[in-house]
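Please go over the structures that come below.
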Structure I
């Protein structure tokens, strides 16, 4: 991954940058699925505030990493027609010789209400069928861990059943930035690092 492309979301008072990022990421996902290109995604302005999660953000830039050939084969311009007035596509450039480090951008799965019910049933069985303080504390700790405060992309799910009202199912794709050494593993269809076989990208 010796080359990159930056896509900068432009400031627009009529639409939130996060909404543009959602659409941009969705279009990119479709592009990666169609082209099967070995291209990774990063967020140069990614930020997590330990004191106030409301400040957590992916930023307003999305960076694509890969070889010049892989990036060029994406023909990303044709997929950004709908948001061309809200985002600026940069040119393919070589990665700088000196970088700040390397990081893997990984999807962080959050638990669902069904997982809470399963945990409750497990704790009830473990407690001999009678709910007690220990089970209550265990469940509270479990629920607390569910509150993922990482930056996320809001996407439409095409794999799950339609919503009860007949509408679309949406979900939050939480993204964690994990710094580390150079690793060349696998990538998901979102351009993120595989959890088991990490792929890091240069940070600059």
Structure II
């Protein structure tokens, strides 16, 4: 039990900081270059959570990664209720739990493929579901978020425009996150590879 707590301490801290910051920042559109109808500051921070999950999954395996998601979910929701609105906390918690668990599952299925398949596929699939759940639960039906704006030549509700732009950012960050993930491959070794020398002796 103590070893599990030690293993999860740093990933849980990182996940909590990312999710709580994102829940606050998602309420503030980026005001420059006409981006206020398309992006919030939270779009730039939240996708990093998938990198944390994927590195934990690679190092400690699918079971520990799922525990990280559950613990991070509980802590983040509790703190988000204090720092954001209850509706955003509910949306964040639901989207986080479902999206991250899907990421963990996809990553685990592909972990023995080419090194970049698992983190990229897991992040993209998890991000798509996360985005759909979060924005629909958090903002659908709210008058201030439902005014029509132009998106790629179509008139869509503001929250839908934010969701689509948010997903575009997540795709971009998922691709960029392959750089630190790839750089850490020889540092964050899978737990089974660390056990082999001991087993051989």
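None of the figures in this text is laboratory data; all of them are computed from the coordinates on show. Here the structure is a predicted model, which is why all the values come from computation and not from measurement. Cβ atoms are built from the backbone, for glycine too; each structure is taken alone.
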Test item: log10 I(q)/I(0) by the Debye sum over Cα atoms at q = 0.16, 0.17, 0.19 Å⁻¹ calculated as -1.11, -1.21, -1.42, pick one of I, II
I
Calculated from one of I, II, relative contact order in percent (Cα under 8 Å, 6 or more apart) reads 23, and the structure in question is II
If helix-only ellipticity at 222 nm (-39500 (n - 2.57) for each DSSP H run of 4 or more, over all residues; to 500) is calculated from each of I, II, which structure is the one that comes out at -8500?
I
So FRET efficiency 1/(1 + (r/R0)^6) of positions 42 and 122 (r between Cβ atoms, R0 = 35 Å, to 0.05), computed for just one structure, reads 0.95; which one of I, II is that?
II
Hey, distance in nm of label points 7 Å out along Cα→Cβ at positions 130 and 186 derived from one of I, II reads 4.8; which structure?
I
Out of I, II, choose the structure whose coordinates give distance in nm of label points 7 Å out along Cα→Cβ at positions 58 and 90 equal to 3.8 when calculated.
II
